[in-house]
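Next come the structures, one after another.
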Structure I
């Protein structure tokens, strides 16, 4: 069965797991990325969920796709589900130096904006991971997190405390 046919079916955990099992090589991941980037919207949305799990399982798969991912992340009209899963995937990889500034800008925008909690939490984690190579980001990240703690949901507060502890 073709990947597009799998993605056209109802979106369930079982279907997600079938797609993850199908994507067993770089070639098949590249196919998933192509389908993800080309759309249409519903297919892109359905591809985003298994894509993030494939990256979690095998982070190296993402290495040749940073240019297109960052461009997509910078789109102001990016659907919430796609944004959430892109950020989820980025928390599992080492972001190449040349993309770190652009990714950090996106993540700070998401963290300080009116995004849903999951997007803020994943953006916070990506930024915390970026501080390993860019310690100066801590000076921006810590005050933002601390300012949002009193108003955050339980999920946000839980992740914020872990990130603040990690940042020292």
Structure II
């Protein structure tokens, strides 16, 4: 399936230092996102500094990863910005910090006025479902997103 990188609309914005997606945040998780069919996806490398138990990815970091990909699904699929209003997370299988990579997927599944429901999942490198979440996302009107967040659009880069 064709996969295309999503351009980060925040690059170059003054004060941008997101823990989830800023490439220059030395403490952040530095996620990058791609569009693959009707999903937003991310391949991410767990690191030892994000462990809870020995060699196990902390549940809070997993929640960060899921929250972030949900936001990017809203930005890309709906071309809107906003904030997470509610998040329900289910941990099904532990994720090792020694994994070469994990895969995250997210998709907007429902929209009602300014609320979007986004389903997201984390899979280990052999394709086993490890963690899943459903986020309720409050989206801002386009004018507010532009004025208060500097959000215009979330476009794709050239083919990867």
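Please treat every number below as a calculation from the coordinates, not as lab data. Note that the coordinates shown come from a computational prediction; the quantities given were computed from them, not determined experimentally. Cβ atoms are built from the backbone, for glycine too; each structure is taken alone.
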One of I, II was used to calculate P(r) over Cα pairs in 5 Å bins from 0, in percent, for residues 22-109 alone, yielding 3, 14, 29, 28, 18, 7, 1; that structure is I
Calculated from one of I, II, helix-only ellipticity at 222 nm (-39500 (n - 2.57) for each DSSP H run of 4 or more, over all residues; to 500) reads -4500, and the structure in question is II
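Work out which structure the value 0.65 belongs to, where FRET efficiency 1/(1 + (r/R0)^6) of positions 78 and 142 (r between Cβ atoms, R0 = 30 Å, to 0.05) was derived from one of I, II.
On the way: I: 0.65; II: 1.00.
Computed on structure I.
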Highest-scoring structure on distance in nm of label points 7 Å out along Cα→Cβ at positions 86 and 134 (candidates I, II) is I
If you rank structures I, II by Cα Rg over 2.2 N^0.38 Å, the highest one is I
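Of the structures labelled I, II, one was used to calculate distance in nm of label points 7 Å out along Cα→Cβ at positions 14 and 94, giving 4.7. Name it.
Numbers: I: 4.0; II: 4.7.
Structure II accounts for this read-out.
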When I, II are compared on relative contact order in percent (Cα under 8 Å, 6 or more apart), the highest value belongs to II
